[in-house]
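Values quoted throughout were computed directly from the atomic coordinates according to the rules given, and no laboratory measurement underlies them. Worth saying up front: this structure is predicted, and the values here are computed from it rather than measured. Cβ atoms are built from the backbone, for glycine too; each structure is taken alone.
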Structure I
Amino acid sequence: MIKIWFFWTPVLASRVLEDIYNSWIFDIKFVVTATDKPVWRWLNIAFNPVKKFALDKNIALFQPEKIRWNTDFIEKIKSFDVDYFVVVAYSKIIPAEILEIPKKMCINIHGSILPKYRWASPIQSSLIGWETKTWVTIMKMDVGMDTGDIIDMQEIPIDKFETSETLFNKFWQVSGKFLVDTLLKLDNWIIKPISQDDSKATYCSKISKENWLANFSKSALTLFNSWKWLTPWPGLYTNFKDKKLIIEECDFISPSVIPPPSVIPAEAGISENNKFQIWEVVRIEDKIWITCWDWWILILKKVKLEWKKTQDIKDFVNWYKDFVWYVLK
């Protein structure tokens, strides 16, 4: 039986951990996860999904505040007889002295086709990068950030209305079983790691507050991909009457669908070229849209005003009638 040790924290990791546990191949010796943190404004302490699973299955659990230069922690994990360490979305960098502990190697599951989208947000970055597919990459870890040799990859399609939430769900569904199959092949020398081409490396960073605000001076496709990238958290938003208006569902279309002038209200502000003013909220028949700088159209479907419930856009404009023809800046 292959002996495994895990560094894992989020929901994705708990799903992979469950798939590994349910296979007959692995003996999970212990789990390392983040320390407990208060949840939301009530400051209640809640266990993360990985800790819950480990406690439920009586797996040894460690939650060190830090792992680098943590002599006590390192000596404890050295006492375990382990073939592989497996890391999924662990928030701390694994130092070389820990990478050298397992008999065989340290394994990491990464959410892109390496060396593309190294670092912090590979799954989300495939959405803002206009990709139509992404990959689960299983790699050998080294002291660099996502620079280790590639062991295997599995393709995941990206649909038009894919969001970070739905794409993470796809990773949950395939990553654990793919890891089981890959580790079995690796352990039996059926596959072997292959080095990355560093000249093709690209990098992604954490999502920052500057990304959240919709910039209608960008193309409609860029805004649509930003919505995919930022949904469900933290959400793509604009400002309406000094409140955040989160765009919860949207689409984009070509300017060729703009109706003829005979059916367009005079207040729509048509230019000499029969184009709408950019950034202005327009209502034509049953559609509410915003014309972006490239004259492509971002169609609003569902929105959520700050501290309010999600509303279908038709219900929202029926309640806030001055939203139509409002100029978003």
Structure II
Amino acid sequence: MAKRAKITVAGAGALGLTTALALADAGHSVTVFDPASPLDNASGVAAGMLAPAFESVLDPAATPQLDLLLAARDLWPALETRIGVVVDRAGAVAVGEADFLARADGGLRSLGLHPTDLARKALEGLAPGLAPTWGRGVLIREDWRIEAGAALTALRAACEAAGVIFRQEPARGFEGGERLVIATGAARDLAVVAPELSALSPIKGHILRSQAYAYEGVVVRGEGAYVTAAPGAMTLGATMQPGRDDRDVDPEDVAPLLAAGARLFPQVADGPYAASAGVRAATTDGLPMVGRGRHHGVLLAVGARRNGWLLAPLVARIIAACVTEGEAGPYAQRLDPARFGMTSEAK
């Protein structure tokens, strides 16, 4: 193929924008298609977790993938520098009843990680406002975080500066490009050129932004909720509703999430908050499909489940390698879309 390829990217979430930037930086002509406004997607709604440790412990689908998740996280410092965002490396702390803490601590140690047991005084310093109920916690430094909205805005700005063109409309095909990168989340509109999309299922999730308390501490993981800092507020997340692809806010799902957050930080119980819902995509093995599709010229970057932000720079590296015919790295085979039985045509 020509040294400078014309590439269409469908989707302007974390995976689409990070991939578009990597391709533009490699010298390609890139156009991103997405009908939504810049922050109106699952990546913009997200809490911005870069959390290989607790995701591997608390989400059974991620447990076998710790090495891959850590490798993806370790690509973030370069992206941090490239787009000018700040990665919060303060870590995350689990608090809860004794059995929950025992599971968290034991799970982390079984993965070869080294959590730190914290007494109440240490918790007060790391998580100001935490309910006095919780007298100890388990801290892990391997988990990081970014502010999702700021990161999405910074990615878009970096893409534009690198020459990426944005079209606020859906991609209905290659749109004149030589390659098509599909990064459309759970949408299956491009299934005619990417039958692999049939392996995806949607997961709806709610997230709350509480204005009751301007939290500035570390990520706190509890039973039924996690809490992160947000500019002038606090983020509470997140529900998971497999099979749902609507973005309606459901009060019956918001209520238990708010209650779980209030058990961690009582200030949020009666304060104002805003609820949002996003739809993510997942595969049956919990890993995204990243790489060449069945049809010539099609590349897939979909299905990151709970870890879109974490996996974004790894996904971008693999897609860029597919386009340039470079080295895709040791995780490309694990993420290959062909693992779901769709064999690739000659490229």
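Quick notes
- For 20, 35, 27, 15, 4 (P(r) over Cα pairs in 10 Å bins from 0, in percent, for residues 245-292 alone, calculated) the corresponding structure among I, II: II
- A value of 1.7 for distance in nm of label points 7 Å out along Cα→Cβ at positions 69 and 285, calculated from one of I, II, originates in structure II.
- Taking relative contact order in percent (Cα under 8 Å, 6 or more apart) as the criterion, the top structure among I, II is II, with the largest value.
- Test item: distance in nm of label points 7 Å out along Cα→Cβ at positions 109 and 157 calculated as 2.2, pick one of I, II: I
- Origin of the value 0.98, where Cα Rg over 2.2 N^0.38 Å was derived from one of I, II: II
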